[in-house]
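These are the structures, in structure tokens.
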Structure I
Amino acid sequence: MRLALKIIPIIKLIPALCLAACASVSVPNKPVSLGIEGVSLYDSGSEKGTEIVSVQQLTLRAVLSNFETGDVDVLDVSHPKHLQRIARFSLSLAKGEELTSVAFHPTLDLFAAVIDAGTNPGRLEIRSAVTGLLQDRAKVGFGPDAVVFSENGNLILIANEGEDFWFDRIKKQFFTPEGSISIVHLDETGQIETNKTLALADMTNHKGFVIAQGGRFLERVIDWNGDGNISKKVDFDGDGMIENNKVSLGYFQGHEVFGTETKGEAKILIPITNYSPAVLEPEYIAISPDASKAYVTLQEDDAVAVVDLIQEQVTSYYGLGVSQHKTDTNNDGWVQFNQSISALREPDGITTTADGRYFITADEGDSDTDSSSNSKDQLVSGGRSVSVFDAETGELLGDTGNQLDETAFANHVYPDKRSNKKGSEPEMLVSFDLDSIPFVAVGMERAGAVELISLKDPSRPKVVALGKIAGDEDKSPEGIAHFIVADEHYLLTANEMNGTVECFKIGRNHTD
């Protein structure tokens with residue numbers, strides 16, 4: 001990795017007369033360097049599953065979801081060096097249901113949870129954060145994957161991903177429900193007043209929606225043979241052998257669907273040939289500070305949907321375009337950031353700055369290109385970046401380029417085995433102001449770390465610090481949250497692959 005030398009300009013001598021005139025001018029503050037230090041680790045007792053964490057700043061409590069157990073933990077985070085569990089609530093899910101997300105109400109003793117019910121519509125549950133008892137519930141769209149509150153607590157928004165596929169063996173057809181966005185209004189006690197689910201439009205010929213040359217595919221888990229199990233190896237063609245080749249399984253929207261026997265039902269390839277509502281899969285939501293708009297990532301479509309929360313309708317779709325920079329694309333034991341990529345951003349997480357001027361995306365990627373295509377101009381999945389956009393126009397202002405992976409490498413956590421895939425994989429992010437400067441913190445799923453990015457110049461977002469999550473095993477930080485205790489800033493990461501939550505402190509050190 002090349003080191004850049006900082007050139008410091010020579011300061012010219014100031015005449016004595018000017019010195020006298022300027023004597024009353026105050027000396028500028030010393031520069032501040034930032035660091036991220038792990039201060040505690042909460043172990044849920046589960047080997048994995050800790051996915052989403054949400055903090056109520058008012059009471060310094062957090063709710064934590066576990067998709068493996070269907071439990072919600074309530075944590076006391078008022079003493080960041082000693083995270084403690086206050087309560088654990090089981091949501092008593094039915095077979096085939098999955099707890100996918102939670103959010104703490106900004107002021108009330110309530111949390112929201114969303115449950116994916118597979119081929120049935122999902123549901124929202126509002127529960128007491130003290131007793132865990134159900135207070136209210138509502139049916140939402142298929143496959144709810146994220147739930148967020150507005151800052152005033154009057155609104156809940158849900159991203160209904162609708163990513164589940166099923167197969168009709170007689171017709172040899174694959175089907176999936178359409179993605180959607182649910183808007184739920186609450187009264188002052190947290191009871192549901194209204195519930196509306198917004199459909200999405202066909203964006204096939206919309207400006208900015210790119211059909212990649214060579215084809216792109218969604219890797220999806222599908223019970224192809226209908227036995228109720230997901231087998232990771234399947235003899236799709238019935239010849240008695242499990243081989244590493246694609247086999248035609250049926251059709252989706254008139255196009256062939258393939259499976260690889262060595263990957264089985266766990267990774268069936270669904271082709272993306274258009275942008276109909278069936279393949280628009282809302283992933284995560286950011287609500288503007290004044291609750292007038294929401295920004296919803298359509299990850300596999302490299303886009304953001306804009307929702308007018310006053311009129312309750314989708315008003316715009318922003319194609320997010322391509323991130324171009326140098327990176328390492330070879331899993332060969334050498335890390336050299338000298339190969340060029342053109343990558344569809346395909347963001348997972350999204351947030352807005354405190355003033356609402358910008359929305360920021362974590363460009364993870366979630367589709368796969370046709371590996372048989374040898375085109376040098378082929379677009380790959382995942383920008384490996386964090387990108388900043390004008391919230392009013394959707395215009396790209398700047399992205400981090402390859403800073404995320406380079407910072408991971410400099411801190412000895414870069415996953416070279418992921419170089420030919422999506423690198424360190426920025427997953428979810430959170431924004432906050434620190435010393436009047438906007439920052440975002442982003443969880444790096446494959447690097448097992450969190451990185452801090454300054455937006456002092458939104459056109460040139462700059463990675464300024466990294467914190468490594470404790471432990472040598474796979475961690476996969478999914479959810480991330482920010483909170484403040486005694487004017488100090490802290491971060492929580494929910495690490496789904498080892499069942500923990502790490503607490504980090506953002507340190508400020510004055511330098512000469």
Structure II
Amino acid sequence: MTPNVPPAPVTVEGSEDRSPPVLDPTFGASWRRKHLSVEERVNRGKEARRRVPRSDQARFVPDPARPDPVALLESQAATRVPELVPIRYGRMLVSPFTFYRGAALLMATDLATSPRSGVTVQLCGDAHLSNFGVFGTPERQMIFDINDFDETLPGPWEWDVKRLAASFEVMGRHRGFSRSQRREGVTAGVREYRNRMVEAAAARTLDVWYDHLEVGALLDQVAAEVRRGRLRQAEERRTRRNVAKARTRDSVRVFTRRAGAVDGQLRIKPDPPLIVPLEDLVEPDSEWGRSDVVIKRLLASYRRTLGVEHHPLEEFRYVHMARKVVGVGSVGTRCYIMLLVGRDDDDPLFLQVKEAPHSVLEPFAGPGQHAHQGRRVVAGQRLMQGATDAFLGWQRIKGFDGVTRDYYVRQLHDWKGSAAVEEMRLSGAVLYSRICGATLARAHARWGDRIAIAAYLGRGDAFDRAVAGFSAAYADQNERDYEQLVRAVRSGRIVAETGL
């Protein structure tokens with residue numbers, strides 16, 4: 001078959017990332033350059049503990065010069081699609097829990113002034129509990145892992161741990177758990193992070209890099225909790241149903257729901273303002289008026305970022321594209337879904353093309369080594385995940401508004417599924433916290449100095465208790481920030497669109 005998307009070089013304005021191949025000038029890279037011994041890495045962790053006692057990690061005192069939280073959200077809105085920004089505010093208004101999901105910039109601002117040990121890892125950057133889930137690997141296994149890397153950047157490992165732990169505190173309040181129940185859920189996750197990191201510190205290097213959580217092992221954990229009487233059988237059945245449902249989430253299912261014949265042509269069905277076809281966004285007489293020509297050029301440039309000699313993308317041809325609203329914090333950034341077909345119309349592929357602004361961590365952790373923000377996302381994901389989408393790549397695109405922006409590309413759905421956090425009972429939340437804590441430790445251990453982190457954490461529960469204290473204090477701050485957003489909407493300072 002003649003490939004529809006040739007891998008030959010195509011000149012697309014700004015499509016290449018010309019970042020120099022340098023190491024990030026941080027602790028995480030420096031120990032590699034010097035080839036420190038295990039003993040030296042252990043001593044670094046213990047020295048960090050002397051400089052920053054683990055009990056200090058409980059401290060959260062808002063900076064007296066802390067910016068207005070609504071102003072921070074407005075600063076993000078300045079570069080987003082104006083008509084979509086009210087949808088973002090509307091989704092954040094649902095509850096303090098949904099507000100927390102969209103408030104990564106606010107927490108990054110606060111974490112910047114918090115105690116840190118000085119050990120750097122590749123951060124997820126937004127490691128709240130809803131950014132974990134199951135998905136399919138290129139080898140057609142299903143694994144559980146982190147699934148959102150929009151904010152990924154090298155930085156202090158504590159930032160991810162605290163973002164995750166606080167999300168369980170906030171979720172517990174949303175679910176009506178008592179104070180002691182919330183603390184149980186938070187400490188379970190932090191303890192699992194600590195234990196997994198200690199195990200990784202003692203493990204062989206390749207064992208750490210190959211470690212992942214296959215969904216069968218996850219289901220075995222759930223079944224074991226049922227046998228111990230910690231989970232109900234109904235919760236196990238719900239978990240198995242969610243996993244089975246995730247296996248049906250692929251391009252064929254999206255095609256059935258989202259595509260069909262429009263005026264005799266295969267098209268993505270409109271559902272404004274959440275799904276808007278490309279032809280409704282561009283001027284007919286502009287360059288983008290011939291979108292099929294532009295997109296084929298862009299696909300060829302994106303193809304070069306996939307890094308293999310032959311790729312299945314080459315057997316697909318472009319059909320249609322639409323803008324799609326996704327998530328909570330991402331609403332207003334430019335995100336598109338792209339329909340391609342292979343041998344015929346019953347062989348669809350959906351790609352998601354998502355804008356990659358600068359990470360919210362960048363003002364506090366530095367810019368990292370990739371000038372191309374899409375490549376930053378892809379590089380971070382490849383470092384942290386146990387397995388990565390075969391279609392994960394990046395692109396720099398001059399949009400139909402004349403502004404050039406960075407994007408990353410991935411499959412829209414590939415056996416993706418997430419936990420039903422809105423339905424979790426305490427026992428399920430505790431188990432899920434443990435699974436997420438272990439998963440985050442695996443991700444950090446691949447790139448960061450796991451031996452130094454383990455030495456800092458130790459085998460006692462001092463760090464667990466400290467982060468639980470931080471999480472409770474930060475959940476209070478999250479509620480205060482949420483109320484400020486509520487007041488801003490009531491006063492007319494900002495406009496929110498609810499129900500979308």
Structure III
Amino acid sequence: MIILLHPRTGKPKNRRFPLAILSIAAVLEGHDGKAGEDYAIVDGNLDPNPGNTLDQLASGRNVELLAVSVMPGPQMVSAVELCRAFRKRYPGVPIVWGGYFPSLYTDAALNAGYVDYCVRGQGEETFPELLEALRGFRALKNVRGLSFTDAFGLHVHNAMRPLRSPNDFPWLPYHRLPVEKYLLPTFLGHRTAVHQASIGCPYRCQFCGVVPIFDGRQKTETPQRTAAVLTHLRQQYGIDAVQFYDNNFFLNESHAREQAELIAPLGLRWWAEGRIDAFLRYSDATLRAMRESGATMIFFGAESGSDKVLANMNKQITSAQTLELAARIRQFGIIPEFSFVVGDPANPEEDTRATIDFVRRIKRLNPAAEIIVQHYIPVPNPNGMYGSVEDQIRFPSTPDEWATDRWLNFTIRQDPQLPWLPRAVQRRIDNFELVINSRWPTIQDVHLPKWGRWMLQSLSGWRYALGFYGFPVELEWAQRFVALRKPRWESL
């Protein structure tokens with residue numbers, strides 16, 4: 001048996017299809033008359049005690065491999081606990097990690113005594129080849145995309161494999177999941193599914209963790225396949241909305257237009273991520289087609305209001321383009337969600353001031369625009385980290401260190417403790433984020449009661465109007481009060 005483990009990532013109410021694990025499950029299924037593998041899926045977002053479930057599966061069975069999907073942050077913390085306990089109880093079962101964490105921090109992952117192998121990048125081909133190697137039919141050194149520790153204790157990193165399109169792999173085996181438990185209410189609909197129609201991204205923004213993994217490459221499934229998958233989910237499971245998890249959902253205008261026309265008959269509301277410069281090149285007819293197909297909100301990485309900072313990030317857009325898009329997209333009824341990475345290491349105070357002023361300009365042009373403000377935290381980058389901070393930060397050398405409060409807070413940007421970011425500037429960023437999110441509570445929080453929304457808007461209105469963000473203690477209190485006053489099921 002092969003166990004596919006998806007450690008817990010967040011609250012159960014935010015549970016979605018475990019796409020990474022399902023992608024591996026898809027190649028383990030039987031296809032074209034060939035028998036499939038014996039495998040089981042354990043999802044920590046659904047299972048309240050995944051450790052017990054792992055024990056039940058492994059006890060008395062011949063488990064060949066425990067395969068774990070690991071994202072940096074809370075999922076990595078969960079993975080450490082589960083894998084450490086599993087290794088202690090079943091020391092003979094090899095453990096492989098795949099996903100963003102082992103792809104970004106491969107050596108750190110291999111330094112754990114409970115991680116035997118790491119799959120870097122796309123795993124649909126690497127994983128079956130690893131199984132062949134474990135069964136004696138292939139040499140480990142010939143498995144592209146694989147890292148492991150050799151007999152001398154040295155880390156071996158095989159060459160990466162070429163990126164392949166989702167078209168080249170089977171559909172995800174949704175039938176292996178209790179699908180009903182994943183179709184939960186969101187601002188988009190009552191039964192929201194998730195789908196990933198592409199892998200990678202063709203851009204090379206220096207602050208982005210996608211770049212070192214996919215190296216400016218992207219492969220996209222055809223609009224016909226995307227529409228066919230969503231049609232199946234609509235007809236079989238009654239979905240009424242979908243979130244696309246692509247790093248860059250819109251490949252080009254013709255692709256976006258065809259995709260919109262194919263999914264329009266399904267009547268789905270959807271969210272996806274796109275590029276500001278790409279959207280500005282789209283015709284009005286294409287944007288109308290997207291809106292008619294259900295486009296409700298689109299995430300855009302605006303990142304900064306400074307053209308100098310944008311150039312240093314290798315973002316390849318200008319602040320004027322962001323303002324132009326904010327105004328233009330309004331007429332089509334699509335809500336833009338602009339993300340900002342604040343805290344340029346060269347001058348964090350000036351960057352913070354400029355970004356706050358720029359966000360206020362966006363809100364004047366398009367009050368419905370949603371704003372995400374986050375501290376810049378560096379990730380490894382083959383072309384050098386944004387801000388040239390290599391000599392100012394040392395990443396942890398083991399998953400256990402990454403799992404400590406100090407580095408978990410770094411990963412989730414809650415309190416990153418960056419040497420170039422003064423505490424006063426960090427507080428200003430956090431306070432501004434609190435004020436603007438209270439003045440315009442996101443429509444994505446379907447659990448926020450109307451009275452809570454009204455209270456936050458009322459308390460924050462004067463602060464935003466005067467540009468006074470310091471010491472927002474009443475907003476901190478109000479946010480906690482609203483959370484406490486929610487019905488219990490909404491807080492789970």
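Please treat every number below as a calculation from the coordinates, not as lab data. No experiment lies behind these values; they were computed from the predicted model shown. Cβ atoms are built from the backbone, for glycine too; each structure is taken alone.
Things worth noting here:
- Structure (I, II, III) behind the derived value 0.98 of Rg/Rh (Cα atoms, Kirkwood Rh), for residues 191-294 alone: III
- Among I, II, III, structure where helix-only ellipticity at 222 nm (-39500 (n - 2.57) for each DSSP H run of 4 or more, over all residues; to 500) as derived comes to -11500: III
- A value of 3.5 for distance in nm of label points 7 Å out along Cα→Cβ at positions 135 and 455, calculated from one of I, II, III, originates in structure II.
- Entry that produces 155 once volume of the Cα convex hull per residue in Å³, for residues 247-478 alone is calculated, selected from I, II, III: III
- Structure responsible for 2.8, with distance in nm of label points 7 Å out along Cα→Cβ at positions 87 and 311 calculated and labels I, II, III on offer: II
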